[in-house]
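Multiple structures follow.
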Structure 1
Amino acid sequence: MDTARLNAALEEVRRAGVPGLFAEVRDGDRVWRGAAGVADVATGRPVTPDMRSRVGSVTKTFTAAAVLQLVDDGRVDLDAPVARHLPDLVPGERGDAITVRMLLDHTSGLAEYLPYAYPSLRPFPSLPDTRPDSLDDHRFTRFDPVELIALGVGAPATGAPGGTPGVYSNTNYLLLGELLTRVTGTPAREHITRHVIARAGLHDTVLPVGTRLDGPHPRMYEAWFGMIDPPRDYSVFDMSWVGPAAALVSTTADLNRFYAALLGGRIVGPESLARMRRTVPVVSQGGTVIPYGLGLHPTEAPGRATFWGHGGTVWGAGAYSMTRADGGRQVTVLLNLQRWNALDASGRPVPHPVDGALAEFQRLAMYG
C-alpha cells in the first residue's frame, strides 16, 4: 500500500473539481485514511477521514442483509410471491408473479417512483428536460413509503417479472422495507439497526429520522448536470424519500467494517451470502448494464481479483465501498459533490476530469 500515491491520487480528485472527499483503504492489518479538500466551501473547513456522510444506495446491502437473515431463519422464502406478505401494495397478477428475490436483484419490472414524486424530474431519463426545482420543494417533505411505492407500482412496468436485464429501481427496496416491517412487527429502520448495524459492530452508522446529520460531517453539494451553478448544499434534507433504499449515514471505517463482516460470514449464513453474489444483468440508473446480485454488485477487471460492495448517491453526496472477495483488501471513498457532468447536445453527460481522477484513485486503492 503506497500511501504517498494514495494521498496524491485523492488530491487529484479534488483538483479535478470535487470540493472534498475522504477515504479508507485496508489491506490486512494495514490501514490508510486520507482526506482532501473542504467540507464547507464558504468557510474552508477541511474534510477529515472520520467524518460521517450520506452513503446513498450502499443502504441496499444493509436492507438486503436484513431480509436474508429472515430467509436464514425460515421466516421469508426468496421465491415466494410478494403477494404473500404485501398483497395490498402489489395487487393482482403482478403480486403473484413478483418474488422477494426479484425485488432484491431488480428484476421485478417495477418502475422507479422518484420521477413521479419529484415533478421536475418527471422527464427522466431525458436529462435535458429535467429541472432540479423539486429538490428544494421537497427538502422538508415527509414522504409516506406506501404512497411512494404506489407511484412505482402504478407507473408503466419496465419489464416482465423475472425478465433480464432487470432495471434498477428504488421501488423494490421500499417494498423490502415494508416486508421487513410486516414480517418482524418492528419498523424496518429499527430492525436493520438492531440486526445488521449492531451485529456488524458499527458505531457511526444510522438510518436517520430527522433532516440533519449528527457529528462531524461535510456539506453536500448538488450540481444536477450544471443546472445548479454554483452547486447547492443539500446536507439538510428529509431522507424519507428513499428510506431503506438509500438513507443511510455512515463513515469510511464503518463501511469497511460492515463489508468485512458481511463477506466474512458474520451477518448472513453461507448459503445466503452465496445467493447475494449470484448476479443477473441490470440496467443501472446511469443507463449501463451491470451485474447485480442481492444487494451487492461486483467490480471486475481483467486479470484482477473481484471486489464486492455497492456504490451510492443522494443529493450532493456519493459513496463507493468495495471489498475484495477474499476480504483481504478494502476501499471506501465518500464525496461531497454529485452530478458534476455537463450535458452534450444529445443530452448525455460529458466526461469530466473528476471521472478520470476518481477512477484512477479507485484503481490504485483496489489494486495498488
Structure 2
Amino acid sequence: MKMVFRWFGEGNDTVTLKQIKQIPGVEGIVWALHDVPAGEEWPMAKILEVKQAADRIGLHTKVVESVNIHEDIKLGLPSRDRYLDNYKKTIAKLAQVGVKVICYNFMPVFDWVRTELHKEMEDGSTALFYEHQKAAEMDPSEQAERINANQNFTMPGWEPERMARLTELFAAYQGITEEQLWSNAGYFLNEIIPFAAQHDIVMVIHPDDPPWPIFGLPRLITNQANIRRYLDLFDSPYNGLTMCSGSLGANPANDIVAIVNEFADRIPFAHIRNVRVYENGDFIETSHRTCDGTVDIAGIVDALARNGFEGFCRPDHGRHIWGEQCRPGYGLYDRALGIMYLWGLWDASKRSEGEVAP
C-alpha cells in the first residue's frame, strides 16, 4: 500500500506540503489543477508548478484527482469530441511528468452532495453531514450558494462558474435516462482507455456520492453490480476503480469487503473513510476508526492486504477537530490520525499473515 494525501495547491489549502511530508508513510500527493474548468486542456506550466513544489519536499505526484469530464461528454452531445480531444491532450501531458493514475467520476452536474458542511458531533468536532429528507426537498441552487459562501476554498464539483449554469444544466438532462448515461460512459471509455493505456496511465472511476439518484439526475457507480458493468464496458487493466469506502458505505446494502475481493485486480487507488448511517438514511462522516461508523474499515483494509494491494491509498474526508479552520472535510489533523489508524490495521493484517509490513 502506497500512502498519499490530497492537496489542493499553494494558496488553496490550509495544509502545507511540509506538514504532509511529516505524516508517517506518506509518499506523495493527490492533486489537480482546480482553477482549470472542466473540458479545458491543462497548461503544462501549471502542471510543472505543482510537480516542482512536490519534488522540492520529496513527495511524488503520481496520482491526479480529478481530471473532470465536461457535461457535454456525459450528455452525449456532438461537441463532446472536442472536449475528449482536450482530455487526451491533458493525459499526454500528465504522462510526461510521471502521473500513473487519474481519478475521475461520471456524475451528472454534482460531484458530491451534503446538506451541512459543519454538523456538530457529540464530542464537539464537526463533519460533513447528509440529511436524507432535506436533500430530497431542497433546491440545489440553495446548496450551491451555501457551499460557495466561503470564498477562501475551491470546492471541487461545486465551482461557481458551473453552479451559475444550474438551470441550463438541469434542462439539458431532462429526458436523459440511466441507460443513455451508460451509453455515453461507454463512448467515453472507448475513446479514452486505449489512449491512456498508450501512455501507461490507469483511469479509475470514483463511485457516486451519495450512491443513488439525486435531484432527479441518474447515477451509475452505486453498487457492486454497476461497478462490474462499468468495468466490463471496456475490459482493460487501464479501466479501474477508485474504491471509496465512504461513498459506497453511505448505502449499508453495499458489501465493500465483497467489492474489494471481486475487483482487487482493478483497484489501483483507494479512498478510505468511515460514515455513520442512520435508520432514516441520514449519514455523517466520522473518524476512520471502525467502531465510530457503520463501515467495516478494518475488514476493508484486511481485504486489501490479503489481496496483495500495491496501489495508492489516501485517507478520505476527516472531521474538523481541535479548532482547525480548513476546507470542509480536508483538514490536516483528522486525516493524519486516519492514516495512522490505517497503517495500524495494515500492519496487523500483514503480521497475521506472517509478514512484517515495511
Structure 3
Amino acid sequence: MDRRIFIKNTSLATAALALPKIDPLRSANLAKNNLPKWKGFNLLDFFSPNPKPVSKPTTEDHFRWMRDWGFDFVRIPIAYPYYLSIDRTKNITSEDVYKINPEAVDRIDSLVSMAHKYNMHVSLNLHRAPGYCVNAGFNEPYNLWKDNEAQKAFNFHWAMWAKRYKNVSSKKISFDLLNEPSMREDMNDQLSKRSAVPGEIYRKVAKAAAEAIRKENPRHLVIADGNNVGSTVIPEIIDLNIAQSCRGYNPGIISHYKAPWANKDPDHLPEPKWPGQVGNQYLSRAMLEEYYKPWIELTKKGVGVHCGECGAWNKTPHDVFIAWFSDVLSILSANNIGFALWNFVGDFGVIDSGRADVAYEDWQGHKLDRKLLNLLMKQ
C-alpha cells in the first residue's frame, strides 16, 4: 500500500475512534428549542395578594447557591393585588386594580435586580391577574375570559411591567402572561368545575397582552402558560411569536398527593407508586412520554418551550417522587426543554421542604435535600 494512503487511512480511523459515541435514537429525538434550556426555581416572595413580608424571603445567599450549583433561571409568580394601594378589608373593585403602589413595585424590582446580579434570567409571571387565578382566596371583580374591563386591566398591568424593563435584554427578562389558565364556572372557587379556555378566546387575550408588552419594546420575550391549567399546547397562538410553558406535574396523584388545594378528599387517596398501579391506572414513563409528545412537537414547529413549574408536594413519598421526577426531567432534558422547580425554599423545594422521609444535609443553617439537588444539577 502507498505510504501516504496508509497514513491517511490510519489517521481517519484514529480520528473516528476519538469521536464521541452518538446514540442515533437519542440524536434523532433531540429537538431544537427556540428557548434556552434554562433551569432553576420559582420564588414565592410576591405570590400572595397580601403584601405583608413572607416568612421565608429570597436572600442573596439563595441566589449565590443557585449560581454556584449551576442554575440560571428564576420565575417570579406575582399576585397583582400585592402591588396595589387598596383597602384590604373590602373586596377589590374594577377601579381598584389600577391603583399601583410604587413602593411595592420597587420591592419586586429589587428582587429582579438581585437575580440579575447573579446572572439569572428572570421570568415575571402574573400568578393572579385581574379576573383570574388558579387559586382562590381573593375575590375577583370580574372574569378575564369574558369581560372586556378585565382584559383592559390585564393589558394595563403588562404594559406597566414592560415599560419598567423596556431597556432590559430578552436574555435577562421575559414576561409569562398568566399562570395556568382555565375556564372555571366560578372564578372565586378553585374547586369549581373547569375546562380549557376556548382557543379563540385564549388567542384574543394573549395577543392583546403581547401587543401591550411589545409596544414598549418589540424585542420583549413573551411566554404563555399551557391551556387547561398549563397542561396542553395552545395551537391557536403558534403564529404570534409567543413561547409556551408546560408543567411537570403529571400525574397529579404523584405531584399533588394529599394536597388539600388540589384534591376534594385528600385523606382518601390511593398510595402513589412509580411505576405501578395506582387506583384505576398504571403509572409509567410511557404515559409521560405520551403526555409531553405535543410539547416536543411544538419545539419542532419553531415555538420555544419551557417547563415553568414542576416538582411534588412534600407528602409524596420521597423515593416515589425521585423515581417519577427522574423520568420527567430526563424527557424534558433530552428534548432541550428547561425547567423551574416549584419552589426553592419550602414544601416543593430543595431546602427546608419539611419532608418526613428525607435524610437532610445540614446546609448553612438549613436542611438540604441533597438527593433532589443532585438530580436537578445533572440535567
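Looking at structures 1, 2, 3, which one was Cα Rg over 2.2 N^0.38 Å, for residues 102-205 alone calculated from, given that it came out as 1.34? Working shown, then result.
Working: 1: 1.23; 2: 1.34; 3: 1.19.
That value comes from structure 2.
Could you tell me which structure in 1, 2, 3 was used to calculate mean count of other Cβ atoms within 10 Å over residues 54-61 as 13.1?
Working: 1: 27.6; 2: 16.0; 3: 13.1.
Attributed to the structure labelled 3.
Of the structures 1, 2, 3, report the one carrying the highest value of distance in nm of label points 7 Å out along Cα→Cβ at positions 190 and 350. Each step should come with its number before you reach the end.
On the way: 1: 5.1; 2: 4.3; 3: 2.6.
Top value of distance in nm of label points 7 Å out along Cα→Cβ at positions 190 and 350 goes to structure 1.
Every read-out reported here was derived from the displayed coordinates using simple, explicitly stated rules and does not represent laboratory data. Note that the coordinates shown come from a computational prediction; the quantities given were computed from them, not determined experimentally. Cβ atoms are built from the backbone, for glycine too; each structure is taken alone.
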